[in-house]
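Student: Given below, in the form of structure tokens, are the structures.
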Structure I
Amino acid sequence: MLIAAAFVPSAPALVPELSGPAVPELLPVRAATLQVCADLADRCRTWVIVGAGDPTRPIAARGSFVGFGVDVRVDLVPGATGDADPEMDLSLLIGGWLGAQVDQDIALTTELVFVSSGPSACSDQGHALSRSLATRDEPIGLLVVGDGANTLGAKAPGGSADGAEEFQDSIDRALASGDRGTLAALGQPDCESFGAAGRGPWQVATAATQGAAITPELRYAGAPFGVGYTVALWDLTW
């Protein structure tokens, strides 16, 4: 049964080998992300990585961050051998890397959502995921990987956009309070305009947890380098 959902950024900069171990702007979000994953591991040892990507593409047992500058290997299957997929979706690389940081024996499965999937399709996918998890006996957690707006300042990847801070604040508040309605209502045009790539994963998770009471906890909200990163934990009671 699904018992918890942890929300984390989809940021290669979380990996010290890619960004440096002591970049001051990254230390708080990295620490919060690792802690929320450790807390998820305390609750359940089976995780579903929910992230943006191509669900029709075969998923390798091993991946690598080589496309982001350093050949840091990630195993989605403990003890995996063989070549690493250099084109593995970023959300899976992040999820696999985080799992290995807190517990080498976490069992990982995946639930990728097309970036182009609209809110209705994301909702349908989330409800289908919920039904499939309800038949399983062991406690299961979602690791929901996604970024907020990337237009939060002149140095942001998407530059500075009017209304981006208010938009990001609404996302932070929704994840902090377990406000499924706000997340489900996020529209594609606004998310594309503000560069919020986490919409699909958030909406799948929102639908997957429908019907459960949420005890939410915000662990981090900030925008180092102009990208909205939110770390939160939802404990679920059915």
Structure II
Amino acid sequence: MSADHNKTTHFGFKTVAEDEKAGMVHGVFSRVASKYDIMNDLMSMGIHRVWKDAMMDWLAPRPGQKLLDVAGGTGDVSFRFLGRAPGAHATVCDMTESMLVEGRKRAEAEDMADRLDWVVGDAMALPFADNTFDVYTISFGIRNVTRIPDALSEAYRVLRPGGRLMVLEFSQIPNDMMQAVYDAYSFNVIPVMGQIVANDRDSYQYLVESIRKFPNQEIFASMIREAGFENVKYRNLSMGIAALHSGWKI
């Protein structure tokens, strides 16, 4: 048995071998790809769109920038970025090809085809050269990565000096009562919704559990600093249900 196989991590609330998690996550997103966008709207009551717009407001895309959108799935963030930055280019990178296939079907993908690339790749071992991109984004994806520090190190590597990291991820509400209400909704409604809409309760049970396993805002900010980023800040969205983290490669 390899040393890597002896290392463990979490898959939701389950403990699994580190070298098995990526395949398990790939399975989840392969199964839900065709219903991913509609489930996002249903689960968040459309608020994920407001969060992504807030991300763009803080990011302030500039003309001609090169974006790498990791775990970019069906292209939501890249489409928003290109819509605000004339002459910019976006690369959507995701480990699950079926998610990218769904993204290419969207009308925005056809309209922006000359400014978009779709690449299958692993956040922990990106298939890009050092100092390539001006902006790195990852939305609702970093909590699924087996080793988050490795993904942050890769983000730092592929960004140019002066480049910016921005992470949008579910987080923790700094109010115990409100967190309890949100947990009750998440655990009792979302898996059932996944069963009804996507015929896949288990995948959405995992997604709910993975949110609870993700570090809180301060701990995650510290992880970004440890990867080498400076001027690290975060903003809570919807009382902390989600959070934006920003950092710069100086």
Structure III
Amino acid sequence: MKGIKNKKFIPNLSYDCVIFGFNGINLKILILEYHNTGLFALPGGFIKKNQSLQDAVNKGVEERTGIKNVFLDQFQVFGKPERSDPAAMHRILVANDKNLEKNEWMMDRFITVGHYALINYEDVNPKPDHLSDSIDWYDIDSVPKLMMDHNEIVNKALEVLRNNISEKIIGMNLLPIKFTMKQLQQVFEAILDQTLRRTSFQRKMLSLDILQRHEKLFEGKAHKAPYLYSFK
């Protein structure tokens, strides 16, 4: 029997998000685990016919993180024929007792628009979607095998972030509003996966004229208290 056509969403189009967070030491991303399947995936979703792509992505990220006005960047469209995995989607629907005929459209081939988000780890209250058991943070170097081409999407997002870090730094939500130069350097080191010289890094950041200096952060000895900064 022919499945019921989807009337709510744009056919064969989806979005997937690599949501980066920073816990002060490691760069992390949010990963979903689908109910009773052992399948892991990036947070994503579909676009309603009366909705813009950007609105759909913003809403999806807000629902998964509890945060509005997140920095989001669209970085690539993924459309290889072999990226589709109808069998995996069938498993997900069965595990969640979903009507297969009514949801047959979800097993079609989809072209997906990749986005990455930058979020302050401490501000996030992760919430799984209605098909998932859980959503958790994973270190960027400990990402499990994901369904379809989601590992490829993660790798591409990290590559784009690394190549554009100096341009994107102002929009980053990985840090609190006020931060020390050391905290900023730790973010760069986590993203780039390399150690940077403190003096060279500080000189480079100050030369960009993107930072506003504030009061000192007094935690220990007064003469060692670092200045706090924010982005202009």
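Student: Given 1.7 as the derived value for distance in nm of label points 7 Å out along Cα→Cβ at positions 26 and 138, which of the supplied structures I, II, III does it correspond to?
Tutor: It must be structure II, since only it matches.
Student: A follow-up question, please. Just checking, which of I, II, III has the largest value of relative contact order in percent (Cα under 8 Å, 6 or more apart)?
Tutor: When relative contact order in percent (Cα under 8 Å, 6 or more apart) is computed for each of I, II, III, structure I gives the biggest number.
Student: Hey, another quick one. For the read-out Kirkwood radius over Cα pairs in Å, a value of 17.6 was computed from one structure; give its label from I, II, III.
Tutor: I
Student: For Cα Rg over 2.2 N^0.38 Å, for residues 66-161 alone, which structure out of I, II, III has the highest calculated value?
Tutor: For this comparison of Cα Rg over 2.2 N^0.38 Å, for residues 66-161 alone, the top structure is I.
Student: Which structure, out of I, II, III, was helix-only ellipticity at 222 nm (-39500 (n - 2.57) for each DSSP H run of 4 or more, over all residues; to 500) calculated from, if the result is -8000?
Tutor: III
Just so you know, all these numbers are worked out from the coordinates, no wet-lab data involved. In this text the structure is predicted, and so the values were computed from the model without any measurement. Cβ atoms are built from the backbone, for glycine too; each structure is taken alone.
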